[in-house]
Structure P
Amino acid sequence: MPDFAPFAGVRYADGKSELAVLVAPPYDVIDDEESAALEALHTNNSVRLILPRDDKRDGDRYERAAATFAAWRAEGVLVTDDTPRFYSYRMEFTDPHGVRRHTRGVIGALGLPAPGASGDEFGVLPHERTLLKAKSDRLALIQATRMNADPIWGLTLGDGLTALLGAASPLASCTDSDGVVHELGEITDASVISQITKIVGSAPLVLADGHHRFETAINYRNERRDAGLTDLGSCAIMTFVVELVDDELCIEPIHRLIDLPAGVDLRAALADAFTITDAGPITPENIDALVVRMRTEGGLGLADEQGLALAVPDAALRAQALADEHPAVATTDAAVVEALVVPRLPDAAWHYRADAHTVCALVDKRAASAAILCTPCSVATTRAAAMDRVRMPQKTTFFWPKPRTGMVFRSLD
């Protein structure tokens with residue numbers, strides 16, 4: 001079962017007053033324009049640690065991130081808590097349907113599996129099939145900086161974690177550009193720490209976000225071990241753990257942007273497997289109406305040069321294509337895309353975004369050939385798949401909102 005322990009975090013000394021201009025979104029959703037904007041917010045913004053500039057005049061960018069981290073600690077910009085503890089983390093937000101929601105969890109150090117151990121043996125399970133993706137960037141960063149800059153996200157199947165979080169003492173809070181309130185607290189009571197460790201260690205932990213960072217951490221640990229180094233810090237990774245229950249999670253869909261070869265018509269390519277109905281030009285109102293129809297009529301959304309459309313899969317073809325999938329997996333739009341769309345577009349290039357309006361706007365501006373819109377996967381479906389140890393198709397779930405980078409760091413030294 002998972003090994004989850006407290007750690008002495010590294011935090012901004014001025015976090016209570018200036019945290020909003022010091023933290024950043026996760027590294028993999030920051031483009032060059034936003035990176036520059038974050039740098040302009042404050043000279044000590046955490047983006048300088050997670051996405052250092054590639055400036056040839058100043059050596060290796062990962063070395064620069066390491067030097068910045070060390071300098072900030074030496075100068076008192078960052079301070080280290082005096083004893084190990086857990087950190088409560090709460091996000092208050094309004095979901096896309098206008099409902100006020102929250103996500104509450106705890107940040108700690110999740111032990112990495114022993115070399116050769118399977119997920120079932122160790123109790124940490126991936127919940128999606130992952131894309132091939134270069135992990136050299138994150139590996140180079142951890143090699144240079146010797147720290148976890150942001151937590152991966154795990155979902156515990158254990159009961160009772162949320163109820164313990166009321167014991168946290170508040171540390172700092174901020175509000176991001178989407179209006180999400182992020183609150184960090186500390187849990188130092190030995191009894192509560194023991195209970196949290198016990199609950200998280202009592203049941204499998206499902207990786208919700210950060211599969212590649214988890215694999216990178218394992219690779220780094222193995223690298224250190226193979227070099228004959230005793231390095232307890234590299235044997236764990238900073239992780240945000242939340243109960244896998246409806247009240248604590250907001251799951252949004254991940255949509256598909258498609259670059260099609262010249263002459264390929266999306267609707268024609270899918271016509272033998274879907275009933276396709278035009279849904280009008282690409283406008284905000286039509287996008288919202290299409291999303292409602294997708295939910296009620298069981299179809300995918302399409303956006304192309306003709307506008308919007310609803311694509312309802314042929315029931316017999318869908319059943320045949322997904323006959324070997326777990327029932328929970330077979331209900332997802334991502335599985336339909338994987339089984340009935342991808343094979344019909346063999347030469348397409350695929351990209352992924354979480355906002356339907358942004359995706360459709362990119363198609364409308366001809367920045368992409370077309371797009372497939374999906375409906376969200378429910379918490380119940382995610383839990384059912386996790387309980388039966390099966391993976392969802394790649395890019396099935398988008399857990400929102402995301403914890404901010406810079407609320408707390410974990411040094412490996």
Structure Q
Amino acid sequence: MIELAITALSHSGEGIGRHEGRAIFVPFALPGETVRIEIIEEKKRFARGRLVEVVTAAANRIVPRCPHHFNLAPAPGFNSNTLGTACGGCQLQHLSYSAQLAFKEQTVREQFERLGHFTDVPMRPALPSPREFNYRSHVQFALTPQGQLGFKAAGSHHVVAVRECHQIEPALAELFPRITVEPEQAPELNRVTLRAGADGEALVLFETEAEAPEMALDLPVSAALLRPDGSTMTLAGGDHVIMEVRGRPFRVSGGSFFQVNIPVAEILVDLVLEGLGLAGGERVLDLYSGVGLFSAFIAPRARQVIGVEAYEPAVADAAVNLDEFDNVEIYAAPVEDVLPGLAGPFAAAVLDPPRAGCEPAALAALLAARLARIVYVSCDAATLARDARRLVDGGLRLDWVQPVDMFPQTYHVECVAKFSQL
């Protein structure tokens with residue numbers, strides 16, 4: 001048990017202090033605080049601690065809304081003051097929202113400086129989410145051995161059962177406590193995923209590798225089994241939801257990716273269109289195009305849109321979502337396989353890769369295409385910074401980086417970056 005001065009936050013939102021020459025990482029501690037901690041994990045160059053007491057609190061520390069979050073004064077009936085029993089779904093709910101935005105902006109800047117080796121990052125101020133709470137239309141629950149829905153504890157694989165969640169939309173917050181999984185069925189399920197559609201309909205997905213575990217759901221919702229390859233087996237209702245962005249509907253199947261914060265998704269659309277700067281006669285690439293979110297808004301402003309997406313259920317969704325456009329083509333294959341063989345020229349591209357970023361071959365093909373403008377949408381500042389360095393080294397200019405708070409109360413941050421030819 002030691003007393004520690006917290007001087008910074010890690011990129012994952014943990015407090016950092018130093019003791020006897022080692023960095024100590026402490027979830028739920030804030031810069032400017034003096035805390036008492038218990039060392040629970042020791043490595044040669046760093047250690048992790050469990051927050052026991054905040055001796056001196058930071059000015060921007062606030063009382064968390066959710067009783068499952070680490071709370072210095074836990075609500076009755078909760079034991080949330082120890083690492084391992086506090087839900088790790090929100091890493092920053094104890095930090096004021098203005099301070100969360102400043103932290104995320106600084107994190108993006110540091111990733112570009114440290115990993116991308118940029119010395120003068122053209123950063124824009126972080127844009128807030130229109131909703132600080134109850135913003136998620138899509139949530140994935142882990143399961144306890146007893147079949148309870150929950151989230152992993154901070155710094156642990158232990159699943160904390162939860163009875164309320166303030167990240168998710170009200171319809172899902174009301175629904176999930178009514179879902180129960182029999183203990184003997186829990187090992188057959190990887191996760192339970194909930195999606196809320198624009199029409200108020202909910203979809204419950206039981207993610208499994210089993211052939212067809214027996215499931216019963218006595219609720220007025222759609223339900224389906226989702227397997228690792230993206231195939232689904234409908235249990236009740238349908239296997240997709242209808243999402244709405246800027247008044248436009250999108251079909252999203254069970255395993256297809258879609259932005260979880262719809263008001264922020266609308267901000268992303270505006271940023272993409274700003275970065276592309278289309279005049280109406282361009283041929284545009286939409287890489288990692290998913291269900292066609294960006295293509296749907298680019299198509300009316302471009303001569304042609306070529307989408308590339310490897311996940312076949314998303315391609316099937318895109319075929320429905322983009323059916324009205326004669327100037328859109330979708331290739332169902334990895335970007336690095338398709339892009340080198342596409343016949344140019346193309347004026348611009350938008351890419352929204354998964355968290356791991358782009359394959360080197362995809363970046364090489366992008367550079368070879370000599371595009372006037374590239375807009376890169378990313379949910380991971382570290383891989384964005386890495387790929388930005390490769391694009392700039394290949395002859396492009398980084399015009400601006402815009403952090404957007406897609407995920408309030410967490411350390412995650414969405415970014416949009418614009419590149420252009422020198």
Original post:
3.0 is what came out when distance in nm of label points 7 Å out along Cα→Cβ at positions 70 and 110 was calculated for one structure; which of P, Q is it?
Top reply: P
**OP:** For FRET efficiency 1/(1 + (r/R0)^6) of positions 94 and 286 (r between Cβ atoms, R0 = 30 Å, to 0.05), find whichever of P, Q sits highest and give me its label.
**Re:** P
Original post:
Looking at structures P, Q, which one was distance in nm of label points 7 Å out along Cα→Cβ at positions 166 and 366 calculated from, given that it came out as 6.0?
Top reply: P
Subject >> For log10 I(q)/I(0) by the Debye sum over Cα atoms at q = 0.13 Å⁻¹, for residues 206-253 alone computed as -0.36, the structure of P, Q it came from >> reply: Q
Subject >> Ranking P, Q by mean count of other Cβ atoms within 10 Å over residues 38-45, the structure that comes out highest >> reply: P
Original post:
Comparing relative contact order in percent (Cα under 8 Å, 6 or more apart) across P, Q, which is largest?
Top reply: P
Original post:
Which one of P, Q has Kirkwood radius over Cα pairs in Å, for residues 198-357 alone, as calculated from the coordinates, equal to 19.2?
Top reply: P
Subject >> Source structure (of P, Q) for helix-only ellipticity at 222 nm (-39500 (n - 2.57) for each DSSP H run of 4 or more, over all residues; to 500), computed value -5500 >> reply: Q
**OP:** Using mean count of other Cβ atoms within 10 Å over residues 334-341, single out the structure from P, Q with the greatest value.
**Re:** P
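Laboratory data are not the source of any read-out in this text; all were calculated from the coordinates shown. This one's a predicted model, so the numbers in the text were calculated from it and none came from an experiment. Cβ atoms are built from the backbone, for glycine too; each structure is taken alone.
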